[in-house]
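Before anything else, here is the set of structures, which you'll find just below.
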Structure 1
Amino acid sequence: MCGIVAAVSRRNIVPVLLEGLRRLEYRGYDSCGVAVATEGGLRRARSVARVAELKAQVEAQKLEASTGISHTRWATHGAPEVANAHPHFSHGTIGVVHNGIIENYEELRAQLASKGYEFTSQTDTEVIAHLVHFHYSGSLLEAVERTVSELRGSYGIAVIAAGEPDTVVAARQGSPLVVGLGENENFAASDAMAIAGETERFVYLAEGDVAEITPQTCRIFTREEGVWTPVEREVKVVHAYSGAVDLGPYRHYMQKEIFEQPRAIADTLEGVNAVTPELFGADAETVLRDTKRILFLACGTSYYAALTAKYWIEAMAGLPVDVEIASEYRYRASVPDPDTLVVTVSQSGETADTLSALRHARDDLGMTKTLTICNVATSAMVNESRLAYITRAGVEIGVASTKAFTTQLVALYLLALTFAKLRGRLSPAEEEAELKSLRHVPTALGAVLALEPQVIDWAERFATKQHALFLGRGLHYPIALEGALKLKEISYIHAEAYPAGELKHGPLALVDKEMPVVTVAPNDRLLEKLKSNMQEVRARGGELYVFADGDSRIENAEGMHVIRLPENYGKLSPVLHVVPLQLLAYHTALTRGTDVDKPRNLAKSVTVE
C-alpha cells in the first residue's frame, strides 16, 4: 500500500528518495510525490502518474537537498488527484507524508478550520500537517509529539520543517516504519527494501514511537503515563534484498514470480530434514502439543491458503480447525478458548486487518498461543507472535500474489504434518515419504510450468468474456477460489468460485455458452462426483475448461477442453493445480491489455482497514 521514504544527510538525497519510491511501486499506488527542505524553504513535486514521471518533474525543477520526504499514495480519503497527493504542506513551512487512516480527522479539521487553517485537499493527512504547524514553536520533535497525542487511528508519518532543514521526525502507530542508520546520514521508510544498499542497520519503531532523525543522531521517544521518555530500540542488521526488482527476461513481475515458484518453495524447505515442532520456534513443542483447536485469521489470498490448511490438518491430524476472515473476526462477538492456537497468515506481516485480529484474539480474548506464517521475518506480525514460520518467497512485486501463496501452502502443510506427528498419526515411514514428496514439489512445478503454451491458447478465448465460473471440490475448492480471485484481480473479468456440488443450488442458472467454467479436476476420491457436476454444465450448453491429472480419464470433447497436469500429486496437489490458474489469469490479462502488475484500485501491502 502507501510507501514512505525519508532521509537526512550531508549529500543530495533526492536520488535516494526517488529510487526508494521506485522500489515501493510494487505495493500499488495512484500518486506519488517528494518534498525537500532547502535554504529557501520547502519545495515539492507531485504526480498522479508513475515514479518515472515524478523523476522527470524533479529533474526539470532541479530539486536538490540534503533533507527530504517522499511518498507513494493509494487513495483512501479523496480521489487520486495532484491536490490529494503527498507530501502535504502547511503554510509552506511544514511538510508531511502519511500512511494509514486518521479516524478523527473530521473533528480535527473542523477545529483547525475554526482557527483559520485552509484546506486544499480532501485527505485526512492535511490535518496532520496543519496540526503540526499549529503546535510548532521552534521544535519539530515537540510539535509532532503534541500532534500524535491528538490523533486517533493508524499512522506512519515523516515530517520536515523549513525552520529545521537538517531534521526529519518520524512516528508510527499501527503502520510500519523503520529507521535506517548510515554514516553521516539516516533514513526512515515503510519498508527496509526501499533503502537497501544505503544501509544494513535498521531500527524497527515500536507502536507509539516518535523518532527525531538528523545526519548524526537518531533519538527515539515513547509516551509513558503521558510523558515522552527516551527509549533504546534494538539495532538489527538486515541484508535487505533489492535485486528482485529487476525483471530479467520476463515481461511482467507476475510472470517472473510465477516462474520463480520452484526455487521459492525449495528455499522455503531448506533445512527441513525432519518434521519437528522446532520448525516453528524454540518452545513450539509445548505450545503445539497442548493445542486443542486451531483458529486461522487471514485476508484475501492468505485466507484461501488457510482454507486449504483446514482440509489438511483435520484429515491428517484430526484436530478441529476454524478459518476466519480477519476483517470480520475482530468486529464480532466470538467465544475465546485459551487452548486454541491462533495462526495468522500474511505475505507482508503488516496486513492491518490481520494484525488487528491477532491483537484482539491475544489481548482482548486471552488467546496467547499465537503463530504467524509470513514472508517477512522483521514484520510486526512475526514480532508479536509467540511462534513463526518464515517462508522464503523473496520480494513479491506483482500485486496479485503467486509465489507468496504457494510457499504459504508448503509452510501450512508442514504444520499439518507436525500436528499429525505430535498426535501419533504420522509414522517414521510416512514422515520420510511426506518429506520426499515435499522435496519433489519444485521439480513437479517445473513440469506444470511447461504447460504455459496450452494455457495461452485458452487465455485468448477467455479475453473476450465478461464472466467466468470456477469449480473445485474438497481440497481444491480453495484453489478454485484463488483462481477466480487471480482472474478478477488482473483481467477485470468477473469471476466466482463454488464447490462443484453447489452448482445445482443456484450458480447453474448463470451457465450458458458465454460463461466459461474452469474446473480443477485432480484424480482423487471426489473425481466421479465432480464429473457429474461437469455433465450438469455440458447439459446446459456451458463450455468447460478442465485442469486434470494425467490419469483422470477426462477427454477433450464438444464443450470440454482439457489440459493435463503431468502427474497426480495426492494431498499436495493444490500446490501444483494453482499454478496453471495463475498462468491463465496472467495471459488473459495480457491479451486484454490491462496493467498486470498494478491492477486498478488494488494495493500490495494492505496497511489500512
Structure 2
Amino acid sequence: MTSQPIIRALADIEQIEATPLAERNLPAGTYELIRRTAAAQPQAPALSFILQGSGDEPVYRLDYQQLLGKITQTANAFHRLGLRPGKAVSFLLPNLPQTHFTIWGGEAAGIVNAINPLLEAEHIAELIQASDSELLVTLAPFPGTDLWAKVESLRGQLPGLKAVICVDMANLLPEPQRSALKAQRGPLPEGVLDFDELIAACPADQLESGRQFHPDDIASYFHTGGTTGTPKLAPHSHGNEVAMAYSMNLVTRFAPGDVTLCGLPLFHVNGVIVTGLTAFIGGAEVLLATPQGYRNGALMQNFWRIIERHKVSFFSGVPTIYAGLLQVPSAGHDLSSLKYALCGAAPMPVELIRQFEAKTGLTLIEGYGLTEGTCGSCANPPAGERRPGSIGLRMPYCEVSIKVLDEQGRYLRDAAPDEVGNLCIRGATVFKGYLQASKNAGIWVDGDWFNTGDLGRIDADGYIWLTGRSKDLIIRGGHNIDPQMIEQALHSHPAVALAAAVGKPDEKAGELPVVYVQLKPGSQVSEEELLAHAAAHIPERAAVPKDAWIIDAIPLTAVGKTFKPALRFDAIRRVYQAAVAELDTAIRVEVLGDERRGQLAHIHLPRRDSQLEQAVSKRLEGFTVPIQLHCSD
C-alpha cells in the first residue's frame, strides 16, 4: 500500500483511479488473496482469539501459513461432503476461529451463507432454504448458548441439508475444564459431524478440488433488509470482495504489525470485510475479541486493557459501542498503538465524536456502506480533513452519485452540488442484484446505478452528507429493523385500523422503534395493551416498539400511502420536547424539513437566557438530529 497516494482529498482518489482496477493484478478470489499474503509472510501473526475478554487470558494464535492451512482443510472437508461451486454452506456461529475457517473455506469450495444467530428459528430456516444450502455449520451444545436448540427444532424442516457440522467450543477451553464439560455433556448429537475432527482428516497444502477461481464466481450470500418473513439475499462475487478489501485498505492502510480488533459479528459484512479480509490483504493480524464480541460485558469493561495488552491499532464499531466505551475509564492505559477507529452502520452524533476523541485521543472516522455494496462506499479520510456529520469521500473504485428521481422513482437528472437526491452507487464492489429476482424491481436507476434508498447531497469538495432515508428502515444501534414487521403485528389487533412504525431518536441506540396507531371507529384500547400485543406477535426482541402512540389519523400522501416523514418529525418532536421540559416547560419544539440537513429541530425558548440556551444545547447534544435555537424577545 505504501506506493499508493495517501488519501487526503478527492484528487488523491482520482489519482489512484487513473490506474484501472483491472491493471492492479488483484487475486481472482478470496482464497488466492489469503494465499498470496501467506506466501509473502508465512510466520506473521494472522488470526488470534480470546475467549472471555478478561484482559489477561491465554491467546489462541495462528500465523498466516497456519491460517491458510486451516482454510484449505475446511474447503477440502466441505468438498468431500459434496459442496461444489454454485452451492451453499450456511453458518450459524458466534465469532470463533472456526467461523473464519468456515467463511473462507466455504468460499473456496462453494458459496458461504452467513446467518444471524440471534434470529428466531423460523427465520433461520427461511434463510437456509432461500440459499439452497446443502451444509450447515453451527455450535455444539454448550452452556449459556441456545444455537443447538434452535437447529434441533428446525432440522426436520430442512430436507435439503446433506450434513450438519458442529463447532465444539469445549475444544477452546483449557484442561481440565474441557474434559469435564465433555464428560458432563456426553457425545455430540447423533448424525452430527465434529468440525475440528472433520477438517483434521483433510490435507492443508492444496485444494483437492483443483478449483480455478474467476472474479465473477459467487463467493457469499448476506441477508439484508431487516428480518421479515421474506429475506433478501445479496450475493457477493469473489471480485466484489477482493475489490472491496483492496479499496478499503487504500483508506485504512493496514500493514504487517497492525492488529485489528473484531468485535462486530461475523454474519455481518463489517466484521467479515473491514476487520477480516481487508486486514488479510494488508498482512495485519485480526484479533477476535470473544465469541460475543461487543455484546460481551467483560470485553467492554476490560476494553482499554485489551487494547493495551494486544497493541491494537484499529477497531470498528457502531454509535452504541462508542457511547458505551465513553463510560469505561481509559486513564492509565497505554493506547499509543491505536491509530484510529471506524464508525458506520448508523449516524453518529457530532458531540459523541467530540467527546470520544477528547477522552481517548483517538481519531474517529465516520464511514458509510451497505450489504449491497459489499461493505464500505464512503469514509472520511484519516489523513485529510474530517467533516463531522459527513460520511466523507467516496472510496477508490466506488462511484457515488446523487440522482433526482420522480415520485415513481424514475430517473430525472443528476443532482447539482449540494442538491439533495437519492444516493446511488456503482462499481466493482456493487452486487449484481438480489438472489431472488422478485426483489430486484426498481433497485437500479439511470442504467446500472444501485439506489441505496438513502437521501443525501455531495458538496463542492466531494464530501457526502446523508439527509434522510427514502427507505423506511429503522436503524437501532446499527441493526436494521423493517417497520413492516411491527406494522403487521399491530394490524392483527382487532382495534387497530392503521399502524405505522418509525424510529424515534435515542442517545444510545441512535433510533428506537415506535409505532403510531389509528383505531377503528368506536374501538378503545390502551397504549399498554398495544405494546403487550406487539411484544407477543413480533418475533425479534429488538423490533418490539418502545412506544405505541394513538393518534386520530395516520397522515397519508395524495395517493393514500402512509406519509412517514410527518411521523418521523413528530417522533423527534416528542423526544426532544420531553428532554427539554426537564429544563423549562415553556420551551416549544418544532421539527421541520431542512434542505441541507434533511430535518432540523427548532427549539423555541420563552426568553433570552444564555444559561438556558447552554443547558438546552447540552441536553440535546447526544442526539443525531441537529437543532436551532430561537429566543423570544
Inset, instruction - Assuming -10500 is helix-only ellipticity at 222 nm (-39500 (n - 2.57) for each DSSP H run of 4 or more, over all residues; to 500) as calculated from a single structure, say which of 1, 2 it is. - result: 1
Legend entry - Structure with the greatest value (metric percent of Cα pairs over 22 Å apart, for residues 60-315 alone, set 1, 2): 1
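Quick check on the output: 25.4 is mean count of other Cβ atoms within 10 Å over residues 276-283, derived from one of 1, 2. Which one produced it?
2
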Legend entry - Answer label among 1, 2 for the case where mean count of other Cβ atoms within 10 Å over residues 428-435, calculated from the coordinates, equals 14.0: 1
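Looking at Rg/Rh (Cα atoms, Kirkwood Rh), point out which structure of 1, 2 has the largest value.
Top value of Rg/Rh (Cα atoms, Kirkwood Rh), among 1, 2, belongs to structure 1.
Laboratory data are not the source of any read-out in this text; all were calculated from the coordinates shown. All of these numbers come straight from a predicted model, not from anything done at the bench. Cβ atoms are built from the backbone, for glycine too; each structure is taken alone.
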